[in-house]
Structure 1
Amino acid sequence: MMPLRLAWWLVLAASPGVAAASPAASPGIVQDESATRAELLALRREIARHDELYFRRGAPEISDFEYDELKRRLRALEAAAPDAGGVGDDRTGAFPVARHGAPMLSLDKAHTDEELGAFHARIASRLGREDVVYRVEPKYDGIAVSLTYEHGRLLRVVTRGDGSEGDDLTANARVLLPALPARLSASAEGAATWPARVEVRGEVFMSLTEFARLNAEREAASEALHASPRNLAVGTLRTHDPADVAGRRLELVCFGWGVWERGAGEGPPETLASFAAWLAERGLPVAGGVQIAEGRAGMLAAVAAARAASAAGDFPTDGVVVKLERVADQHVLGVGPAGPRWAVARKFEPERASTRLLGITWQVGRTGVLTPVAELDPVALGGATVARATLHNADEIARRDLRVGDTVWVARAGEIIPAIVGVDKTRRAVASQPYDFPDTCPACAAALAREDGRAAWRCVNAACPAQAARRIAHWASPSALDLRGLGPALIDKLVAGGAVRGPADLYRDDAAVFADLGSGAARRLREEIAASRARAKADGARLLTGLGLPGVGRESARKLAESFGGLAELAQADEARLRAAGLGRATAQGVAEHLARAEVRAEFAALLAAGLGETWETSGAAGVFAGQTVVVTGRLARWTRAEVEARLAAAGARVASDVTAATTLVVAGEAAGSAREQARKRGVEIIDEAELVRRLEVR
């Protein structure tokens, strides 16, 4: 379980002095019956609370690892005093529900190789042989779904729910999952002999590349980062209006089935390998990095190899799934009350390190939202030195009771963002004081305000220099006007000197903007400003992206650019007009409220006065890569992954993380991964970085 798989791998009662989510004694300690009963009830209440946060709200407070420890303790207590268990339930009440044809159960978990060995011993004993054949595949961390196809046509997409029924998200899935075929492909021989009805089981997730791209955009604007790929995937798929999350990319992977009604069509496969081949042939994406292993030693070796290779994958994972490869063997083992007896999830402990919290600083975003950042005594983690970690918001500081000087545990949230996941209170200084939250903006000293029902505090001063600097940085970012010579240091200098307080000031050709620059630097900046003016005219979506309208990413900006002829027309748009342009309900409402603000109208007027946004084209939607689905693999020398994807999107491409039947082009950099080989097999065009630069016509 895990929300962001990112930010929170708490540290567990097993770590000295770390505050656990509920009291937990070692399983071997004998307790008074009443105390055991009290702990059992307390654990159930605590687990129920975490289930509510994880399954329904998509905002868990603890890590998968910590949650699993609570469940293990509960099982131990229930074994001594059994009376009722309980399973997770991800139904939200916000969507219609649909029943599964066969129960959609969870998996037993193994946290050590010893537990995995015990799993093998049970399997071998039941089958009467040691040479058991296993399938070891990555455990994707997203939202589990069941895809029902009848005679080859997609009928519904349903979440796991309580195992019997789940939320019907078919409408959202059709829009948000480009890898989801509305109709299954025919066989290689051309025969359209699908099962009469089949429930394909899979996982919807967000790739680490996509997660990093979205967070890079937020970081460039000094906005609070998304917590984890899983949380963002769940929230995206469960949106009430897919138009509100236009531009986010979700992925799908399939690996099992529930009901398989043959009818006059195909019968179920005899092995999981043949099932994976069937899925791929029918146009459904399958897991990569799968290993087939035999016996206990082979299975353990395959798990170890998968763990070593997990860091190279482009998907969130916290372990592997070990299954019996032969379907006949699965039938012998059968299914227990909670899940199949022929499969187990081997969970990996997150890597974490102990260090000291030196201080908490606050970043002011372009919308005024304050984001706390932990300043740490530098510590090695995951092959890098970590000196800062995300804290997300003030509520997290209060919930963890973080204090400057504390010894804390840090982990890479979602294997990307360093985050504090626990505090060792046994090492806290006696004189330690609770953290004193600021009540004024650190950049302009204006009062802070908090919106009802929101975790974020906001600086309400529209003239705040920190907000101005972040707005200009967003305007200059690659996905917007791409002013590469305008870095953070120069922006801060220009804002501090009063020469620039908003994007429009860059185009006034005021000598003050270039006063402190050398002649060469001033000339280059003038050239880049002129080039950005041309980009704003040639592609209105770039200009609108640069404005940072609430909830408007590249795709929504394209819709607005196609629907409005210029800034003056857009400034008059109400919610109904914005909905007609293709924005979702929540985004349209937020943009309409934003456009009505006096400071926004003043910014539009300043841009128009500077000759920007009077009219624009929509060439970004018909750029050099228009209509193409592009996969980038390997390292590029010129750009980061987020930058190259922004440039491809600006040129009209849809950027994907995996090579599928829809892929038309692969950009292969240094140390390109398996995507290049998959592209070769499919006959997809492959180009290198130099050719990409040429096609983009970048100097």
Structure 2
Amino acid sequence: MKRTLGVCYYPEQWDEAVWAEDARRMAALGLTWVRIGEFAWTRMEPVEGVYDWGWLDRAIAVLGAAGLRVVLGTPTATPPRWMLTKHPDMLALDKEGRPRGFGSRRHYCFSSRPYRAECARIVTAMAERYGRNPDVAAWQTDNEYACHDTVLSYSPAALHAFRDWLAQRYQSPQALNRAWGNVFWSMDYASFDEIGLPNLTVTEANPAHVMAFRRFASDEVAGFNRLQVDILRRHSEAPIAHNYMGQITDFDHFAVGADLDIAAWDAYPLGFLSDRLPATAEHRRRFVRQGDPDFQAFHHDLYRAVGRGRWWIMEQQPGPVNWAPWNPDPLPGMARLWAWEAFAHGAEAVCYFRWRQAPFAQEQMHAGLLRPDSVAAPAFAEAEQVAGELAAMPDVAVERAEVAVVFDYTSAWAWETQPQGRDFSYFRLVFEAYRALRRLGLNIDILPPDMADLSGYKLVLVPGVATMSPALLGALAAFVGTALVGPRSNSKTAEFATPVPLAPNLPGLNARVMRVESLPPDVPVPLAAGGQFLHWREKLEGSAEVVETCADGFAALVRAGGMHYLAGWPDAATWGMVLRPLCEAQGIAVVEMPEGLRQRRAGGVRFLFNYDAEPVAFDGVVVPAAGVHWG
């Protein structure tokens, strides 16, 4: 499939007189896709039941006449003010019971059935009007589910829907009481109507209750999305996407992705480094204008899995953003590097956000390809360069990796519910394992947690999966390569109880976790051969072969055949010590990458991405600062 570029555009925010010139410049730049409409409900329906499609008809026609293809977004992330007057109970409530009110965006509760009906109505109207429009070549549902902490709602609507969800899952209060262990602290319920939401309790709520609520909330997102997808499919054959975000685990993206054709995500490398990624001060200084060398790649691989091979970047950072604690300007070359790294990981399209910087409202400090005065911003020339390179370069196919990492959204909820250590983060654990593999120069596939067939891989990592599915356990039992499981894997049942037999209870591995400890950052557990565990350590019993030990004599890594279990959280150097021999035993070629340099192989082409602010010499090649080399 041909790789393409695009941009996000808001015709409703600009005088109609500039649309044609904007479209001409987009086409001349080499763009293919233009996403529109996702925030324009009040322009589509300014008064309840009174539609104004004329402006959108003309905007789509202008873009299409310039040879551009439209991604049309459903506008349900920004319901109009009259909607709240009609449905005052549509708002989500936060954990303290306060309404998430009007005045910005995402002001709705996924569980509000009246709001869902309104969404079905506007999506149906859009699909009927534009579903067969030849210029509308793709759809986007809503915008950034979970943004601004909007998945968990403690509203009356959520309470009602949660009770119904519980009744369907457990069938009787008695079964629920047994599953949750409600005998503890006299928490038994005689009726589903007695069950509340797990907020405003005196101390921590029952973790089984919390986990049930997290599963319910994730199902509500999937159901909300499915409602729109089903309508669009009745009227259009164009592919449907949703734009996910970075380091967001509030809902199961695999479940939402099962109903979509394309997984897209919104990539803001500098904002993420400043706002989300745990990192040392030195690391942040080094990459402040480039972004973390592995964070984008991790999400590229994750969303390739969510999209079952089809994925886009729907919003790519072109300059400073407006929402992070600090908002530096990218180094020259980074807008090009980020795009090419996405293409090397299999992206079909990279769309920059946005075409023209807004001179008003909340995002006026967010850069675009154009300045507010329509003069080209620095990323404009870089996008133009990428467009020319794409036209000159044959497509590069994604190669199946030799190494895979399993990622499970439910495990993120589990370890947020009961972290046991203040700094225990499932995402961070998986990401550090992924980073260690990237530092060895490897391609990595990310797999869903119900993967039933691991054939074709040589090394599979399963870090911290709280409850391993029968499918995954069966796949590991049949796997002829090397598996590295742990720490903290398979240590909870689906109802958040401690299983017996004790974890990890892996096929063929005689090892049990008899005790765990979480540790402050300044209390490492040294390993006998060098290296250390941080944050988390487990003490094992059993007859499995000991590969590595801690300095205090407890096993750090055990195995039986190809099945390995890691009994702690390695630091960066220790990850390398653990992974290198496992790769070598499987004949996986590794290479130590310089700190800011990463490589990716695709279609027989090796790409080198230099995230450093200085040129890097590697393997006979000098990769320029903030630059890309392929060959």
Structure 3
Amino acid sequence: MKYREQFERQVVREDVWIPTRGGETRLHARIWRPADAEAAPVPALLEYLPYRKSDWTAPRDAQRHPWYAGHGYASVRVDIRGHGDSEGTPGDEYDAQELADGVDVVNWLAAQPWCTGKVGMFGISWGGFNSLQIAALAPEPLKAVVTVCSTDDRYDNDVHYTGGAVLGIDMLAWAGTMLAFASRPPDPANVGTDRWLPMWRERLDALEPFLHTWLDHQQRDAYWKHGSVCEDYTSIDAAVLAVGGWHDPYRDTVFRLVEHLPSDRVRGLLGPWSHQYPDRGLPPGPAIGFLQETLRWWDQHLKDTDTGVMREPLLRAWINDPVPPATSYDVMPGRWVGDDNWPSPRVTWSERALAPGSRAPVLVRSPLHTGVDAGRFFPFGNAGDLPPDQREEDGRSVCFDSEPLAERVEILGRPRVRLRLDSATARAHVIVRLCDVAPDGSSTLVTRGVLNLLSRHGRDRVVEWTPGTYEDVEVELTGNGYAFPPGHRVRVAVSDAYWPWVWPHGERGELRVVPADSAVLLPVRAAGEEPPIAFEEPEQAPPLPVTHDAPAEVRPARLVTHDVAAGEWTLEVDPDYGGSRTYPDGLRYEESARETYRIRAGDPLSASAVSQWRIRLRRGDDYDAEIMARTELRATAADFVTDSRIEARANGETVVKRSWQHTSARTSG
């Protein structure tokens, strides 16, 4: 990593309040810009998040915003309404108010004397989501977007549902995280020592757990269509650089954006990364000079400079070479390839029956704890994030193996598996994993897919299965770029359980699959000459001098235990978003969390998930705020039941204590 301290233009930083329409609520912003920008105006870049620029994202912000400013941009970090130091109360994720405020910020930036009137938006995850969503609202100054690890489909490619199934592991975990995050107070150093406590009380009094709303909408309805730009790609006029990683769950968005947006306004980049910016150097690498690459994008579309970025292939993708299974890789072996069209004429579908000639139905009835070796839904670069050797998971599934491959087979895209099956119950799931099996028997997960059979005819409807009836269903797997080497086998593993990724239906069932009438379809990319693709080495602004403390208790990132007598499996997860640290301004930020998932053998109604958080912020003798949050999800045969509570303390005394219980009918979950 190269840290750049000197730039062509001197950088200044200022904190400002940005008014929203109506004028009652102001958003707090931090702006880095060239010192001479009023004399020589520059375009503005906006990153718009609920994650608190004063502490939580401050180290990451320091890496990129000053760097952009030094290269001739006003780079702006804004806290969303009701979060961080902004006024107002928090709303649901990506709600109409958030997007309207974002449009107001874009227009305000464009009107400043130091701005040329052109604005770009960028962000990862939440910031990548709302960059696309605000681009779809088409504010006139917004000319370009860089969206990283984001989605165009809030229902089927987010943390709530997958393949129409309730995501147990992140539906609960992210709702619990956001309950804790939305409960954090503003910083008195920015809003005033007399204002922070009243502002905090207002937030806490208005708080509602996201989980209630998410579970009240179990099909793809108007709630999920809001903010899903896949509903109308033509609404986006801005140029879009879409970026994803093969270890990020949102990576398929890149494929869809390069397919559906005009080729003169979009480029896609898919690397080996986790849910992180590609310049940060977190596993798996290799990291790239991402800031330099995005600067080419900004200069092209905001300064009308021909940087050559639009002559790059429409899609640049990393093809992973095979690796033994591991929960972390410093660097993935592989190479960059480029395609000028997507779908690419170099990618053809190779179809193979799961077991040619085998017409006898095969029983699929997986143990309910199948899935404990799934790995983290959102890998962040931590040591225990990725799936371990899949041999135990394979043993809990029904597997169909190819013959040893005679030559290298490269795939790029979304594999599909077509299954001829019958379900013994009206409600069931089918989960398919694609694995690379080495000659020594080790099994590396390549990709996977989920289908709630209730949603097989569309995510917007519920169609129960008629037991005793065979149907053809297709499971689309998450995309990947991967090379299967000669001598290895391609394994298709089928299960009807995947806990805790997929919340089980209330009734224990089983599937029967006809192998000869079922097939795997691989998007095989033909070998050939590749365009030269290279990136500069990572470069950033100097890091923020933050002191990180060693944890008081060293806990496993992921711990699986089995109570043999009770038949209960427990998965405990430490999300490890950074722990405790002290900032240069004296702010002490402490954070700890634990997620616990339990299920008993043979009893799908025993499934439970709990998220627990503790956050403390303090500075000097006058500011000491502490938040405890707990969220629990369980289910009966008829309903999902959630219990949530928070307690907030200021200087040792309780400010607010609240609890909620909510019931949602199990319409499809």
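Rule-based calculations on the coordinates, nothing more; no lab input. Here the structure is a predicted model, which is why all the values come from computation and not from measurement. Cβ atoms are built from the backbone, for glycine too; each structure is taken alone.
Taking distance in nm of label points 7 Å out along Cα→Cβ at positions 342 and 534 as the criterion, the top structure among 1, 2, 3 is 1, with the largest value.
If mean count of other Cβ atoms within 10 Å over residues 262-269 comes out at 25.6 when worked out from the coordinates, which of 1, 2, 3 was used? It must be structure 2, since only it matches.
Can you spot which of 1, 2, 3 the value 4.5 was calculated from, given it is distance in nm of label points 7 Å out along Cα→Cβ at positions 46 and 526? Could you put the intermediate results ahead of the total?
Numbers: 1: 6.7; 2: 7.4; 3: 4.5.
It was calculated from structure 3.
Out of 1, 2, 3, choose the structure whose coordinates give Cα extents along the principal axes in Å equal to 76, 72, 40 when calculated. Derived from 2, not from the others.
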